[in-house]
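Just below sit the structures, each encoded as structure tokens.
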Structure P
Amino acid sequence: MATFSLSEDYPSYYELLRTIRDEIKFSLKGVTTDGDPGLLKAVKRIFPDAPFQLCAKHLDSYHRYYFNYLYQGNREGIDLFLKLTSQLLFASDLWRLDHLLQAYYDFRPYLQSVGLTKELEDFESKFKNLWVHFYHPGMPSTTNILEGIIHQLSRKIDDTDGFNSPETAWNSLKLLIMNYRFKKFSCSHNGNNHKSPLALAKVKTNNINWIQFSQKAT
């Protein structure tokens, strides 16, 4: 399903998730997000028991942005901080994670001594949501798949000169979404080539009037 909202905020996320829960009756297995506070709040409100994973790629990118543009302290220890945190974020399994955590805590006193206590504590406050995917098979550790979909939609939207109304924009987006649902993958690394998103979701499409369906509000 999809909805059209004028902004990315808590009320919009709340309504989308409420629809998923109450109208589609979908049981959410887990959520991987970039850390948007509005989305996190809505998830906790609508699906309080759903496992929550922070996107490793977004957090790693934020660390680099922070030290390049926001941090005002001395540069000592920054390269080590970035190396250690990046290795932890992209650990391949729990065994590797355990060894990386030992190295992280070995270097922690040094990183504190060069003035990175605040940054260390901020990173550690996210630990409970960084490796959730290890305990839920199939749960992604990043939002890469979603970012890829957004990128494809953005490329098509950018080619459009403009929309006369929100309704026109929404109708155009629905056409793009419909095309995506039926388009078979051709460059999948997970063995999903020659299958469409609808086929992978095991949706029975034979009895659906897609012209009428595409005009629905969601």
Structure Q
Amino acid sequence: MRFPRRKFLHLAAGAAALPALRIGANPFVLVVPPSLPVKTLAEFIAYAKANAGKLYMASQGIGTTPHVCGELLKMMTGINFVHVPYKDALMPDLLAGRVQFYFSPTPQAVGYVRDGRLRALGVTSATRSPALPDIPAIAEIVPGYEANGWLGIGAPKGTSTEIIERLNTEIVALTTDPNVKARLLDLGFESMPMTPAEFGKFIAAEVEKWAKVIKFAGIKPG
């Protein structure tokens, strides 16, 4: 789910593709500069409501995953903020406090959080991330919140069930190997394999979920 608006187009264009396997998910981390006077997600939500329209959220562009992570939080909590899409590096402005928050890919955030240059308030996965086990999931404060990126494999229409099942079995065996799981985690992906049927249902649910968020936010294809 790196760029949801493109993802929807790809899914629509590739509707004939058969889901074979979801390999894993990559959660994001809500981070703020230490200058923002909040230390927890609950404090952040209260502060954002008290300063409606005065906080600036950075992202890599309209419709990117960090953008819609924020829009989902807005939809579920009623906070209001100004979205600032960047074409270039956004981290200098975030570190300087010129923008107040950002949904960062986990690997990008870890170093800044550990050395105190940024404060992590919550991860976007349904449960805590192994990469940042001390950081709560946003869902602990906002029940039902989840906004992961994900990586999966599809097969051409007409591929036999036997081939899809074998593909699923072989790749699950690979991605659940401890060494591979550790490498995926280094890249920001948590190994979360699914059966072909589960993956198909997951894709349908993702399309429905993010279509609602995109409509709520008024995001238009670029």
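Please treat every number below as a calculation from the coordinates, not as lab data. Remember, predicted model here, so these are calculated numbers, not experimental data. Cβ atoms are built from the backbone, for glycine too; each structure is taken alone.
Remarks
- For relative contact order in percent (Cα under 8 Å, 6 or more apart) computed as 19, the structure of P, Q it came from: P
- Structure from which 66 was derived, percent of Cα pairs over 21 Å apart, options P, Q: P
- Highest-scoring label, criterion being mean count of other Cβ atoms within 10 Å over residues 22-29, among P, Q: Q
- Structure (P, Q) behind the derived value 3.3 of distance in nm of label points 7 Å out along Cα→Cβ at positions 46 and 110: Q
- Structure from which -13000 was derived, helix-only ellipticity at 222 nm (-39500 (n - 2.57) for each DSSP H run of 4 or more, over all residues; to 500), options P, Q: Q
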